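So, here's a batch of structures to check.
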Structure I
Amino acid sequence: MALDGQPGPGPALARLRDWIRTRIDQHELRPGDPLPSAEELAARLGISRTRVRAGLAELTAAGWLERIPGRGWRVAGPRLEERLSGLLSFSEALLLRGMAPGARLLGQRIAEADPQLAAIFKQPVSSPVWILRRLRTGDGLPLAVEETVIPLNFCPDPARFDPGGSLYRFLRENCGVPFGKATQTLEAARAPAAVAGPLEIRPGVPVFRLTRTTRDLLCRPFEYTVAWLRADRYRFVVELT
């Protein structure tokens, strides 16, 4: 990446912060863009690599940058603001905020409901269920890993589903599921290794863990989802009256 412009006055860390933040503000650096290496920045700004790394760590903690293990730093993406009211699919929520939703299939299978799932869906143990695991993205950036379970009596032919599309649209339009209400919980957690890889974070990094049970108009549970959300890319809003 070409480095232009002259470093401004002031302490070394302030010069580094100003250089990076100015280029982000002026859209010369956009979400997902890689930064020059610490060595390049040190040479360009005339400060030590130790101070450069300290400044990059400070901007990472402030949410401007994110560290990619083994690859350096890149500009952090915008936080997705989620309001904890209303039942929207992941795709619908992103489209409302002007972001392009995406999905990558991590795995899917037909399985038998264990006692926990049988209790959630109020169906016999060993009833067939469809388990779908996907990485969800916004504007190409990883946001969440979702594992969704659907009883097959609500969706008898899951092979017709396009993993890159909207699951809620598929359930409404192809399976005829009349959506009712959902119960959702949100808690802090640490990313397990199986989740950290697709989210491009280190195992153990703090994340949001969301669980949701969705019911149809007859109050029958038809969806159970556990989602791991990158905490640096989400902000949750609750309106109180």
Structure II
Amino acid sequence: MDNQIKNQERTGMRVGLAIIIFGAAVIIFPFLARLDMFQYGYGMVFIGGFIALAGLISYLIFRKRAIVMQKILTGNILARWQYDPALWAGMVNEEVSDTAGLKIMGIFVGSLFLIIGVIFMLFVREANAVFLGIMLAFAVLFFCIGFLSYSVHKKRLLKAPAEAIIARDGVYYMGTLTDWNGVTSVLDSVGFHPRKTDLLVFNFHQLAGRVPRMRPSTVCIPIPPGMEGDAGAVVDFFSKPIDEERYREMKQAEEE
């Protein structure tokens, strides 16, 4: 497998491990510093335990993803399609345009904080400078998050290899691993797009949202010319046909 592709999921594992260590340090600090447990200690133990638990969950999720990615890198795959550079450039530009919403969301949320701060300053005289400063800080924070998220995603897309790799447990496409590990994501169906038959469609549910719950998601992989047989073999391997209701939803979405 091309050694230019890195297993970036291991970075997530390291971050999760660092969070676990930090949480453990917060837990043991009150005992080492001989703090009053009722005044400070138990609160720090609770916070540290929460941080460590979050780190453990993050570590386990990225560990599973790293295993899937490592299988892909070692050649344990179903199909590997490479794309014409000109075609790939157009696909990347389209994907970059679709991610512009990250900037818009950052600007929108940041503007809300800024407007709240200005309204508070105009109508509430007490301590308005402090409150405005806090709201301004949040506004700048969300502006930065929006632009940084867009920039990072765009950079990853531009550096991504012009290929799609399909494995039993996931797909590597546009520099991003999409996996269905049976815990935070479950594969529902695999088939051809009802209108754009040169697209291989993977429908799955994944844990997402501000209130985490299993939500439907879709990844569409373009089928290069001459690779229709490989695509059919992938569909046969998974044996999870797209049901009629899902086909109707996809057709309606395409018409809209």
Structure III
Amino acid sequence: MFEARDSQGHRVAIKRLRRSSRHDEISEKYFRREARLHSVLQSPGLPKLIEQRLDAEPPFFVMEFIDGLNMADWVRTRGCMTDKQVRRTASRTIHALNEIHSRQFLHRDIKPSNVMVSETRAVLLDLGIGKDLASASSASAAHVGTWSFAAPEYFLSKTAESQASDVFSWGAMLAFGATGRMPYGDRSGPALLNQVLKGTLDEEFLAALKRFGRATELGGALSGIILQCVDPDPVVRPTSYLLNRLINKSSSS
């Protein structure tokens, strides 16, 4: 992905298939599927597709340039987000996720660095490793995203991923914006897996989320939603459809 300018001088983002991937069947399949998905998705929480040239050499597509910081950099440089910033981010990104799920697709890598935020907007990025649930030939169910924000079921079964797995990652991403904490703490490798096998989330993560919830009435409502989303049991998590109706109804009222 790189920045360029169109014929009118507007900034755009261009994503092209790397030459090293031209003979990699899986990488090319992911790339073309991402381009096709962007052509049918419509959400204020997703970048707009401007043009695609999949028959070019190398293939590429052009999207609007999203100004701002990714959430990871925002928290690192500006500190945790306010309750209103978290709500705006939740509103835009759950609309995007519901649109993705309505197409029977999984994002599979929702995390702070894949969410661009500014004072007025939040956009969910990078559908590059998504999975088409309707396609029997879709890539393996083995998780290829970021472990620190992955749902517990990814660690326990190669066939358990579902839209509920995206909801967990979405909730974990919002919690990070609000608290700067990750669901498994700073653990990695065997320590992270051990935390998952215990069936619990990091105690400091939960404590920070509760503090955010106690600070304001809006924070309390948001933390309650987030806690449902990051429940270790995928059956308990609300769907993106219900979350979109709940959050965007309350945001407009």
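Read-outs throughout are calculated quantities, based only on the coordinates presented, and are distinct from any laboratory measurement. Small disclaimer: the values here were computed from a predicted structure and weren't measured. Cβ atoms are built from the backbone, for glycine too; each structure is taken alone.
Looking at structures I, II, III, which one was FRET efficiency 1/(1 + (r/R0)^6) of positions 33 and 233 (r between Cβ atoms, R0 = 35 Å, to 0.05) calculated from, given that it came out as 0.05? Of the options listed, only II reproduces it.
Comparing distance in nm of label points 7 Å out along Cα→Cβ at positions 169 and 193 across structures I, II, III, the highest figure comes from I. When helix-only ellipticity at 222 nm (-39500 (n - 2.57) for each DSSP H run of 4 or more, over all residues; to 500) is computed for each of I, II, III, the one that comes out at -7500 is I.
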